[in-house]
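Structures given as structure tokens follow.
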Structure I
């Protein structure tokens with residue numbers, strides 16, 4: 001896996017917009033993150049929760065984690081009729097609300113970037129599965 005500096009050097013404009021958005025989101029600074037999204041952005045978060053501003057996912061994460069960050073491992077892109085689709089893949093790390101650390105929690109985010117703004121974002125990760133394991137519900 002390339003180090004993050006070399007990963008970032010080779011990013012397209014659209015993938016760089018996604019990277020900057022993710023970095024702002026991880027601070028967390030939802031107002032800074034909002035500068036990278038379209039006015040009518042649709043963010044579909046884990047569990048199908050839909051938001052129109054980056055503050056929505058930030059508020060959900062405050063209840064799920066003491067803190068959480070992403071290790072950005074890869075960006076994949078493809079053309080779409082209405083822009084460029086950028087996938088960000090990597091892992092989450094942080095602390096659960098009870099203070100227990102975690103890492104290696106896989107995530108994938110799908111972004112549609114159109115006119116240099118994020119128009120849509122879809123978020124998936126393994127947090128629910130990890131919570132089930134912590135509760136002894138799943139192996």
Structure II
């Protein structure tokens with residue numbers, strides 16, 4: 001990236017899923033894969049299964065609502081104004097009962113590209129466990 005970038009409020013590449021609606025504010029395409037930044041609107045009932053990353057660090061800043069983050073040694077109920085940093089190789093799971101809005105930074109990860117890949121898939125692809133595992137691992141998401 002050799003020029004400033006401006007993304008107005010409510011804009012950015014838009015991905016709306018059953019549990020989540022996110023806007024990519026800064027793509028890893030623009031940072032040589034070093035950084036991605038998203039505005040995440042978790043829908044009521046959101047659940048992200050337990051996983052870890054081998055090279056990605058995540059930083060979550062809660063804007064609205066409550067987000068439950070479960071680690072092996074602690075559970076955190078993060079609320080507006082809280083920041084939760086998840087280092088490399090730390091197992092975590094996320095629940096959001098009533099919906100929330102947060103900003104998330106992915107350092108050395110390409111989460112935005114993972115979401116982009118998911119957006120091109122057909123329903124039968126999501127049922128293929130081996131395909132889903134390989135895709136997740138391609139983007140540094142490990143469930144085992």
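Summary table
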item: If semi-axes √(5λ) of the Cα gyration tensor in Å is computed and equals 25, 17, 14, the structure in I, II; result: I
item: Structure (I, II) behind the derived value -8500 of helix-only ellipticity at 222 nm (-39500 (n - 2.57) for each DSSP H run of 4 or more, over all residues; to 500); result: I
item: Structure with the greatest value (metric relative contact order in percent (Cα under 8 Å, 6 or more apart), set I, II); result: II
item: Source structure (of I, II) for distance in nm of label points 7 Å out along Cα→Cβ at positions 92 and 116, computed value 2.3; result: II
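Since every read-out is calculated from the coordinates, none of them should be taken as a lab result. Keep in mind that what you see is a predicted model, and the values were worked out from it rather than measured. Cβ atoms are built from the backbone, for glycine too; each structure is taken alone.
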